[in-house]
Structure I
Amino acid sequence: MTGMIKRIILSIVFALIAAPLHAQTPRIDIPLSASIVNPNDYDYRSVPGVHGTLTSVGSETLAGLMTIWAQRFQELYPHVKFQIQASGSSTALPALIQGTSNIGPMSRKPNTREIAQFSRVYGYSPTTMIVAIDAVALYVENNNPLTRLTLAEVDSLFSATRLCGGAKNLTSWQDLGVNAYGEARTIQLFGRNSASGTYDLFKSQALCNGDYLRSVNEMPSSSSVVQSVASSVGAIGYAALGHQSMNVRTLALSANGVNYINATANNVRTGAYPFTRFLYIIVNQSPESPLSVLEHTFLMFVMSQEGQKIVADSGYFTVSERSIKKQKEQLLSVF
């Protein structure tokens, strides 16, 4: 069989099982209350001929998931290599624009400025896929008697401008009605650094885009926030819910001071918990050519039964069945 015939056969086979993504960013507004992925409908089957290197630059929040996905993917496809750089969501689009990565994990949606920068270079928008659901939680160490906060109190704790209803800055534990630490104990604040999507989400949803207090200790990862809170007396920190540990507790939150919502799986999926978010993978898909076999196959794996089981096992929440179906249709569509 000639090389030309082999290439034709392979292209036909791949067209049937791995057609390319649409070039435009999908507008998927899907309620979290939709049922989770159905294993019978979205099982994953490996395909032949997948090899190469996937370079991922972006979200620290997604770094753990990316690593586990990569490890399992390499078991299925031994000729695939991964390079994963977790430097924050704000680095994902620049790396795709510069061509130094082909996978861009983000813990927030690309903003208008980022999409415009990408479009100026390539003439089309980046393609955005929802791959997991997460939430940002407020943490205290286990011996702390505090169990809940209002959203106005969160604003008063972390914001210098208090645009979300905070009456005044809360600096001591007695300001929160906690007397366990005495009058002199101030509240230590921990959060993410400015390159993080978690930082952006919390600023947007918790501070109404107000300015952070300078006293907030910015940490390089959600796990380091949780570790800092766990090892500090009288600390509060915000970090991704997927990084909770046995040494800390999450705080229930309330918009009205009456109904307090805990960061449970059901409250996150239904959207009842205030600081819920989608997690994304961004790729550069041209309308003039198909997405590469490697990138396409990896995205299909991430949205498979096995890929979503890794999401759940890692402390995050699986994408709804409706979202999985819609995105797989995009992956399997003929452009």
Structure II
Amino acid sequence: MPLYLTAGITLLASILLPFAVKPWLVRMGVVDVPSARSSHSRTTIRGMGVAVSLATAVGYAAALLLGAVTVDRSVFLVVFAVIGASAAVGWIEDLRGLSIRGRAAAQLGIGAAGSAALLVLTGQSFWWLPLAAVAIAAYINIANFMDGINGISSFHGILTGGAYAVAGVLAAQPWLTAGGAVLAMAFLGFLPWNLSRGSVFLGDVGSYLLGASAAALAVAGFLSGVYVEYLLTPLLVYLADTGYTLLRRIKAGERWYASHREHVYQRLTDVGFSHLQSAATVSVCTAAVIVLGFIAATAPLAIVVLCAAGSLAVLVLYLASPDLIRRFRRRHKVTRVPAS
């Protein structure tokens, strides 16, 4: 019951808070001006991730006060501290901007501090510190890169949070269940706003919150002994899209660090997909990989191999989808013979 109450309170807060936050953002003049990597064409209110951040804070507080997390509360609080600090950096970026070095330093600092605390609490070796810190900082940026079309971030938060909530149940880690439920409900409540056609954006505060939530829960779960298949699979499509796009840009001799809109999900909109269709494609692929990963976690070796092959096929098909669709449409046009 405490978990259900926590989820319900988070969902309600996420549904209602945008109505209060939006007028405040308008008064502050927090707007998004289209750039080279944008998939929108007009100036839009950004920073609505503040509402999701507040809903997340409400959810974490409810989980503690209602007793949804009765053990490993320190781990739960460290995860929330990483999320809160990351959202704060994102808000500063939305409000006045930060240099690339400043953002990187802040993200790595948050990742290192959070990881060090988690290592102490879980009793794991400090050899994990560099990898954990970079993982948190990197995924904050990945979530930011992938937040370019309507709905994609909310779907990712819902799927990742839901997967981690189930993983917490299977691994007997109530803090992971609660953290996953809060993540899922915070973005479920925001979904109608995120699907709206260009009226408001999450902004960096929202995408940093999403990336930090997923990464901090994953790192804490890994250090607590949760199966890596439970933790990694919700992130694989985002990781594959970002990594593949980076390699393509490097191979083409482009400035890989410059703003762009060459991610697979963005290229899908270039071949005729709507924002919702592109976001749904990412989400369906993510859901498929999650299911296969959860099956593989405790299955015999033969099933593990099949699930791994299936996950690889899903990822390859997703990465190739814009080119496949383009070729199909070109071939279809060529084969159509106009009536004489």
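Summary of computed values
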| item | result |
| --- | --- |
| Distance in nm of label points 7 Å out along Cα→Cβ at positions 243 and 275 from the coordinates reads 2.9; which among I, II | II |
| At a computed -9500 (helix-only ellipticity at 222 nm (-39500 (n - 2.57) for each DSSP H run of 4 or more, over all residues; to 500)), which of I, II | I |
| For 30 (relative contact order in percent (Cα under 8 Å, 6 or more apart), calculated) the corresponding structure among I, II | I |
| Per distance in nm of label points 7 Å out along Cα→Cβ at positions 171 and 283, the highest-valued of structures I, II | I |
| Winner on distance in nm of label points 7 Å out along Cα→Cβ at positions 67 and 323 once structures I, II are ranked, highest first | II |
| With percent of Cα pairs over 33 Å apart derived as 31, matching label from I, II | I |
| Which entry (I, II) yields the derived value 21.1 for mean count of other Cβ atoms within 10 Å over residues 107-114 | II |
| Read-out log10 I(q)/I(0) by the Debye sum over Cα atoms at q = 0.13, 0.25 Å⁻¹, for residues 83-186 alone, computed value -0.71, -1.32, structure in I, II | I |
| Distance in nm of label points 7 Å out along Cα→Cβ at positions 267 and 299 - highest-scoring structure of I, II | I |
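Every number in this text was worked out from the coordinates using simple rules, so none of it is lab data. Since this is a predicted model, take the numbers as computed values, not measurements. Cβ atoms are built from the backbone, for glycine too; each structure is taken alone.
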